[in-house]
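Enquirer: See the structures that follow.
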Structure 1
């Protein structure tokens, strides 16, 4: 799996899920049929307000839109929700902010579960020691962390393993919230079901915020 998925990669993976026989939903904007993990569900309240339902827990009929900021912006501009719900529908104020908040909450919830389950490793020295023994599921590097430190972690992993996944869209404070600390700069998830679930959650999150890791390591000096 590549370090990060661009839009075409995400849709290809979603279409592969479809061919594998998993559930699919139709994007209300593109009309493309994709796996639910590649979309955001929206529901309409009785007063006609449209709210995102990232966790899929709100009652009622849902409308699905590809998990991409620009596509959801198109849905608002072109009044797609009124058509999807067959009734006058108005997205809540700050819709994009709320979607990103829920997506971040989902990522942080999974990271917290990983820590409680003992499958998360925190700290520069601890992460590097783990990498020397075993391949990680995900490397987590704070978006505001120092370049030198993250390069040392990443290039060590790349020297040992063929494919390394790095998530860099969360700040040190956001990682701290997830792991119950003030700040976290370096962490990793062990391979397994929680790492797989984080892959899905993180892929959706970077549809709404920058993934800085895509430009971090292209020309860096490999310091192990």
Structure 2
């Protein structure tokens, strides 16, 4: 690794918030019994890893989402235009008052969209399923919703349908429609970006999204 690249990485590690492993009382809860407590258990597990979880009404969720994001000081929000939930976002932004965050659609190739991607404050994706134990969101990126949306912007917003929250990862993969063989490209998200040194001390926000905002659709 070139010396200047190594120095940049080490400098970011030194600046990043650091803490020991989560205490015992913040440990991932046991998988809830089928039909009860899955959403609450998922929220607790994600919160232990510094994610922020909120609930949204099933009806009018996009308008409510916009109002909540307006208060966070975000200037732009990237989304994938070819997804089933894109029309609701577009309608909510068209009906609402002008101002940030501006809704920007992913379009063209990575090379063509590169500058806008790296300039964006946030991006929104949808979880195909979620597992309360161990507190994981399962994303299925593809041509319509590229993986880079969940990796590059500093704020990652994830929509999670309430009926897609399961007790365990095995249940989430089965209930989320991931029949064997599994897709070649799945993204498992358990919180903001993090890494650990040899002493297992966690550092958050070193690479990838610094914030994870999870909105459960109820």
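Readers should treat all values here as calculations from the given coordinates under stated rules, not as data from a laboratory. The structure displayed is predicted, hence computed values, not measured ones. Cβ atoms are built from the backbone, for glycine too; each structure is taken alone.
Enquirer: Of the structures labelled 1, 2, one was used to calculate Kirkwood radius over Cα pairs in Å, for residues 110-157 alone, giving 11.7. Name it.
Expert: Corresponding structure: 2.
Enquirer: So Rg/Rh (Cα atoms, Kirkwood Rh), for residues 86-189 alone, computed for just one structure, reads 1.10; which one of 1, 2 is that?
Expert: Corresponding structure: 1.
Enquirer: If helix-only ellipticity at 222 nm (-39500 (n - 2.57) for each DSSP H run of 4 or more, over all residues; to 500) comes out at -13000 when worked out from the coordinates, which of 1, 2 was used?
Expert: 1
Enquirer: Upon calculation of mean count of other Cβ atoms within 10 Å over residues 102-109 from the atomic coordinates, which of the structures 1, 2 produces 19.2?
Expert: It must be structure 1, since only it matches.
Enquirer: Can I ask one more? Please compute relative contact order in percent (Cα under 8 Å, 6 or more apart) for structures 1, 2 and give me the label with the greatest value.
Expert: When relative contact order in percent (Cα under 8 Å, 6 or more apart) is calculated for 1, 2, structure 2 comes out on top.
Enquirer: Between 1, 2, which one scores greatest on distance in nm of label points 7 Å out along Cα→Cβ at positions 46 and 142?
Expert: Between 1, 2, the highest calculated value is found for 1.
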